[in-house]
Structure 1
Amino acid sequence: MARAPLLQLSSISLTFGGNPVFDGLDLVVQPGDRVALVGRNGSGKSTLMKVMAGLVDPDQGSRVIPPGVTVGYMEQDPDLSAFATLGDYAASALPETDVYRVAMVAEGLKFRPETPVATASGGERRRAALAKLLAEAPELMLLDEPTNHLDIQAIEWLEAELSATRAAFVVISHDRSFLRALTRATLWIDRGEVRRRESGFDGFEEWRETVWAEEDEARHKLERKIKAEAKWAVEGISARRKRNMGRVRALAALREERSSMIRRQGTAAMEFETGPTSGRKVIEARGLEKAFGDQVILRGLDLRILRGDRVAFVGPNGVGKTTLLKMLVGEVAPDRGSVTLGTNLEVAVFDQTRAQLDAEASLWDNLVGDPQMRVSGAADQVMVRGTPRHVVAYLKDFLFDEAQARAPVRSLSGGEKARLLLAKLMAKPSNLLILDEPTNDLDVETLDLLQDILGDYDGTVLLVSHDRDFIDRVATATVALEGGGRATVYPGGWSDYAAQRPAAAAQPGPAAKPVPARVEQRPVSPPKADGLSFTERKRLEALPAIIDRLETEIARLGELLSDADLFTREPIKFRKATEAMAERQLALSAAEEEWLALEERA
């Protein structure tokens, strides 16, 4: 006998601000369903989930839940004002005998139930909301971005919990790995229409492209038919002097059908412009040590990052990833050790707290008010990669409409704030990108675009992310901060690190001296015995200064040769500068190879 559905929506219509979000929506969630709810930012995913949870009433239609069925919803911004601690909130709907469940879940999600609500961060509040839902164990769980603010270990714990549950769930997430591991059906919201596919997220992108290709073909056929009928309307009518009103009405109907088609939202016109070429050696850290009280962040870290590297930093929340990034760019001083930055660096920083955005100011003022984007004497223009642009036109490149330009930043969604911050960064040339949690709140399509942009970027990228799929797609090396001051480098992305991690875990733990991390575009060799002679050791000490000098000379020659008229104005000077540039580039390459060879032996 078939079991009754856990939730049924029938003929749901909902309008916000004159624009229909849904019209005539039908949706059923069955026992055991594991559903990915996907769509562009702003497509209505969270709104639909709130309708499913009974928190938003539709204009028309019905929501039916059978008697006795429990539905739980993870709130994005829970109201904790009535509670003293996060644990009080998480246990508020549980009987006294089941309060222990909160402690069990809190351990996996890495939050402290005794944390006072007054001092809790936004991430801690979200983890408390997730813990509340998991501890209550409803028959249907509605999860809106549950992996945001979780580190990879907590995400893996949550995956295991949801894999083992007998409850049904619907989940919104940008984390492809999470969705692929858990879901068996996909709901896709696209321009107010909800399509369902009885297969998990793994095949979603191929399905989406097939649907869009069929739509484009249908649109193309309609356009051809309209052109043919329009030609008849002009030529046929004038030739016969007789109006066939039926065909004229049919043509009008075809045009109305075309106008009713909702165009797909385009992708943001994002582009990082690479600034002047940096020196080949971008960052060299030696013997870095850092501690805050009893918490050791780093102990004896050696790290060399070369131009073009894409380095991901992974580890649990609070282990020190952001602190390490700030040390590598000189914002935070190490307790011991040194950081040497390469020449000609232009740094752009994507801050996970979005501190570069003024939440109370408008989008317009956030761009025009940026000293690096300001155009002198123009209150409605911004400087974008050396070219003045109208601020609204530039915002439209990042999918903001004109009405949003004067709205405060605090009114934006998380994904919209991320796009606005990217708009600020992409207006200026750079050759070193620091990306601290850039993937939070971005939809799948924007993540795809960001990945492609980073692939074409000629500079160097340092990345902190808990999105395993994104790390796999972008990183050429992964630095794992493992706690207790240990940091180890692995070639490749997250999957490469995960494959090597069991072997690393078998090594001696805290008592073992960590292997110095060295990032190069080749596998990291094991340390060898020091076989250098006295002369070789002196040469190794001298080479960094030689490399720096050659990089400085190359940069100066590059500036000279950038003069387009130099060849015709001073051909001899041009020839000598070209020869000098080639000579120093060869010398730099030889010096770097010599340094690497000696360093390996040392």
Structure 2
Amino acid sequence: MTTQPPGDGGPARRRPSRRQLGRAFALGLVLTTAVMTTGTAATAASPGPGTPDFGPNVTIFDPSTPVSEIKATLDAAHTTQVDNEMGTKRHAYLFKPGTYGTAENPLHIKVGYYTEIAGLGASPTDVVINGKVEVYNRCLADGGTNNCLALVNFWRTLSNLSINVNAAGQSGCRASANFWAVSQAVSMRRLNVSGGNLSLMDYCTAGPQYASGGFIADSKLPSVTNGSQQQWLTRNSEVAGWSNGVWNQVFSGVVGAPDDAVFPNPPYTTVDTTPVSREKPYMFADAQGRYNVRVPAARKNTRGISWADGMTPGRTLPIADFFVARPSDSVKAINNQLARGKHLLLTPGVYDIARSIEVKRPDTVVLGLGHATLTAVNGSAPLDVADVPGVVIAGVTVDAGLEESPVLLRVGKNHGKGKNHGRRPSPADNPTTLSDVYFRVGGPHVGKADIALEVNSDNVLIDHIWVWRGDHGVEGFTDTERWNTNIGRNGAVINGDHVTATGLFVEHFQQYNTVWNGDDGTTILYQNELPYDPPTQADWMNGGVEGWAGYKVGNRVNTHTLYGGGVYVFNQNNPAIHTENGFEVPETPGVKLHHIMTVNLSAGTIDHVVNGVGDPADTTRIGAPVQVVEYPAP
């Protein structure tokens, strides 16, 4: 990565990685191809009748307010959050149904860290922004004139609205597209974009630079310039066109997706229909101004957007059915409300969690706004979900704390080994679902957790998560110190059967990053970086094997499918370290891997892609992936 700016983001630190590769590989590809708030704010007004009290960190806009006032509020927010990578501020900006901006006076929005921009319509077409909603490269050196990239543009959300791209007032390169230059833990959902191109990289700030991973779902999009995005998943959407790709570009259930017949050149993986999907819950205001949460239904073998023929199929919950929590609320109060049958809405902020939030009732919804963050205290497990059907956890970040937690989020009890593991499976047509759930071990502070995510229930759907053991942060450690201080053994451990993951990003853990023990699992896009910081080879040994694979399918698994996977190595602490395999799976016909790769980011070596197959990803081929098209070979 790069130098971190001082301020709320912490002292300046250096972070090279895939985010600092020689750029010729990707860039060659590029070149070819009325305010209403529920709290205090500068433009605050009294909440309207029926408006819930969402606290001071939610701002609700009304289309009658002048564009200049809306823009002033959002510009001030961006100034505060554009460099606030490790800070504690969280905010959601919500737009009531209507139109914002005009052809002559468009609304241009820039989105910083821990910021959610969302429409409050029942359909994405109910809220229209004439203008842009954008993320640009961050310039991290020489007073904001050098080292400009998108590789640490994490933790922000855009959803449930239409963007009529209008660059009036912008000049030169900025007029060429709506820019969304982001990396992990950033989602775009339920969007209707028209009137101009969408670019997933910023080629205007210091020319094209890397971006590193993202997620789009349930969206209707114009021509998309992927450019230097290294890995990306687009699910259940429509695209008018798609250009460029770097390593993993995966499409699932996407109308207009590119053909993948010539993989790896270009590196596209296209799955015609998504085997299991459930769109993320969204809040909306109805015609009477009443607030509700729409909870989409689970679907099988789908393609395209969910709202093409009207409201997304599912159920509507009035906001009165939710306990609207604030960071000052105790876990005891939250659990009492959940036990009484309430759903849980977490307003933006950081919650200290000294005992588990317990989700025990079927079909409970836990919805976070503005990247609401649960931080473990005294070694707690912040979220514990019982073996019940239909629970939805969405829009929540879970942080490890100073004392080691056994797990940060557990779904179902671990009943041990053996046939069926004694689990009580939830029905396949109503899976417990995790959407936009992010985990951090280190980064904003010291973090310790044995496992970040443990899934023991069957039929669970994982729909876009980033599980991150911090490779940089504000703790002030050297890389050697971080290895012994920020403790994280495994990122994701999947013990349940019939689990589906669409968008599984797991990075930097100290043993297997992902362990998949359940049978009949499916992953669509897996992205992994091995840890940067093992001090010696002896610290990075799995018994007599050099290193731990980034993706491990358990030896007893009979069936498993992976579409589009990448494991990257950057052993900056000790470039001599080897990892024997990027992927490790049982050799059985039912376990199939499609379009997988390893990549060297400039230090260390992965000797093989999978099970001894594939050439080394070493420093003779920095940035050039080593691919295996199918494993086992047909």
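Values in this text are rule-based calculations from the coordinates and carry no lab data. Small disclaimer: the values here were computed from a predicted structure and weren't measured. Cβ atoms are built from the backbone, for glycine too; each structure is taken alone.
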#### Entry: Entry that produces 48, 38, 22 once semi-axes √(5λ) of the Cα gyration tensor in Å is calculated, selected from 1, 2
1
### Query
One of 1, 2 was used to calculate distance in nm of label points 7 Å out along Cα→Cβ at positions 82 and 578, giving 7.9; which?
1
#### Entry: Value -2000, calculated as helix-only ellipticity at 222 nm (-39500 (n - 2.57) for each DSSP H run of 4 or more, over all residues; to 500), assigned to which of 1, 2
2
### Query
Of structures 1, 2, which gives 14.8 when mean count of other Cβ atoms within 10 Å over residues 90-97 is computed from the coordinates?
1
